[in-house]
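The following blocks contain the structures, represented as structure tokens.
What follows is calculated from the coordinates using simple rules that are stated; it is not laboratory data. The structure displayed is predicted, hence computed values, not measured ones. Cβ atoms are built from the backbone, for glycine too; each structure is taken alone.
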Structure I
Amino acid sequence: MSATEWDKTATLWFLVRQAAARMDRAGDALYRQELGVSLAQFLVLSVVDAHPGPLNQQAIADRLGLTKGTVSRQIELAVESGRMTVETAVHSRREHAVRLTSEGAALVRKGDAVLAKSLESDMPAFVPDELAATLRTLSALNASMGGPPSPEWGAQQ
């Protein structure tokens with residue numbers, strides 16, 4: 001890698017970290033203000049909502065890039081607040097399956113609407129070709145670090 005390529009790659013790394021941190025802070029503030037829950041809580045609820053049926057804590061953690069401990073705490077909070085139920089998994093007594101209650105599902109619907117409105121008003125208008133190139137770059141970066149090349153919900157064209 002040439003010095004110029006290294007500089008550009010280092011700049012990409014820095015910008016990705018900065019953008020991710022800013023998006024996390026903005027998302028957390030948005031969900032706390034509009035829904036009264038943290039970003040981590042909303043993300044866990046959202047993943048459970050998107051994957052009906054048996055889903056364990058490790059699967060949720062893997063999908064979100066969170067630790068199993070963080071997911072466990074968020075599930076406890078969701079159960080305490082009546083947004084989720086936890087049952088012993090049919091296939092293994094050592095595992096638990098999680099499901100949203102109607103209150104949890106309603107919160108996810110409201111959160112999706114809040115996010116859509118925020119993205120529309122706060123995100124810049126991306127040129128479609130530039131957005132596609134950015135998604136390809138980030139997907140390659142994610143895959144090179146052991147993640148999936150693109151999320152399940154956003155298969156690239």
Structure II
Amino acid sequence: MPSPQPLPLRGGGAYRNGFALPTAIFLLVVMGSLAAWLSRLTESTLAQDALELEGERAWLAAQAGLEAGLYAATHAGVCAQTVTFASGSQLERFPATVACASSTADEGGATVTLIQITSVACNQPASGVCPNPAPPSPEYVERRVQATVEP
């Protein structure tokens with residue numbers, strides 16, 4: 001009995017065999033790398049947006065503390081205080097610490113008293129007071145605003 005002959009290759013020979021597998025592997029690696037890069041980019045953008053929102057809240061709390069300090073300094077004659085916000089509000093975690101410093105200035109031969117009011121708000125206060133000298137995490141946000149008034 002004669003030995004069986006191999007069947008002829010279809011499509012032009014051995015050079016075309018196995019071409020699809022390396023192409024598929026290459027495409028999978030490229031697409032996987034692209035997906036990982038996009039995932040990291042999205043995660044980074046979301047973290048930056050969250051930190052920016054925390055910064056805006058801290059600025060609003062500091063501004064509210066400054067306004068409370070301005071009112072107290074010009075109407076009650078006292079200033080140093082900590083301003084807290086209602087439970088459940090967006091600013092609940094942002095106490096504002098308000099401090100005042102009094103000074104005099106010469107204005108056209110007349111001596112005037114000036115009050116410099118500083119308000120500091122943060123999202124991770126130390127014992128309820130901002131600023132925190134040793135922030136516990138990289139998400140720490142602090143904003144400081146100042147105003148000088150003549151009572």
Structure III
Amino acid sequence: MKILGIDVSRNWAIVVLLCEFPPVSPLQFSKSIKEPAKGYPRLKGNIQLNEIAYKLECNAEAIEIIKSLEADAIVLEPTGYWYASFWVNCAKKLGLDIYWISHQQTKINRQHYFKTKNKDDYLDALTIALTYFDKSGLDDLGNPPILNNYDYDSWETLF
């Protein structure tokens with residue numbers, strides 16, 4: 001399964017593509033791939049940061065990039081309707097499942113995986129994607145700490 005972990009900002013997002021939890025620790029995994037260039041949040045346009053990550057603006061080109069990644073689902077934090085809506089609507093149009101993770105869970109997992117308390121958009125997107133696959137965080141019923149996919153079609157029929 002291909003998962004896009006998305007850390008949403010005002011007009012752009014960091015998107016990380018993962019297919020599985022890495023066989024090494026997340027910290028070792030992050031050190032084995034190219035680190036994004038310093039100052040990437042200030043760079044304009046849609047940019048591939050390394051072999052698994054992109055900085056994407058809210059535009060048609062970003063939708064094409066997401067489509068080309070052939071993901072099965074996205075996972076993101078609830079950032080409020082305005083910021084997340086572009087990415088949620090993009091996923092809906094592309095037929096991707098949509099999952100949610102709390103800000104607190106992302107913070108806890110980022111500290112656990114990368115030994116840092118510092119907010120970092122790239123590490124947050126990577127953390128969000130990793131959390132989907134992380135078997136160590138399952139609850140008593142075997143569920144990950146991620147909210148299930150909303151049935152948007154049923155929701156829209158209510159209004």
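If distance in nm of label points 7 Å out along Cα→Cβ at positions 23 and 119 computes to 3.7, which of I, II, III did it come from? Each step should come with its number before you reach the end.
Working: I: 1.0; II: 6.6; III: 3.7.
The value was obtained from structure III.
Out of I, II, III, which one gives 69 for percent of Cα pairs over 19 Å apart as computed from the coordinates? Write down the numbers at each step before the final one.
Values: I: 63; II: 69; III: 52.
The structure behind it is II.
Out of I, II, III, which one gives 16 for relative contact order in percent (Cα under 8 Å, 6 or more apart) as computed from the coordinates? Intermediate results must be reported in sequence, preceding the final value.
On the way: I: 16; II: 20; III: 28.
Checking each candidate, the match is I.
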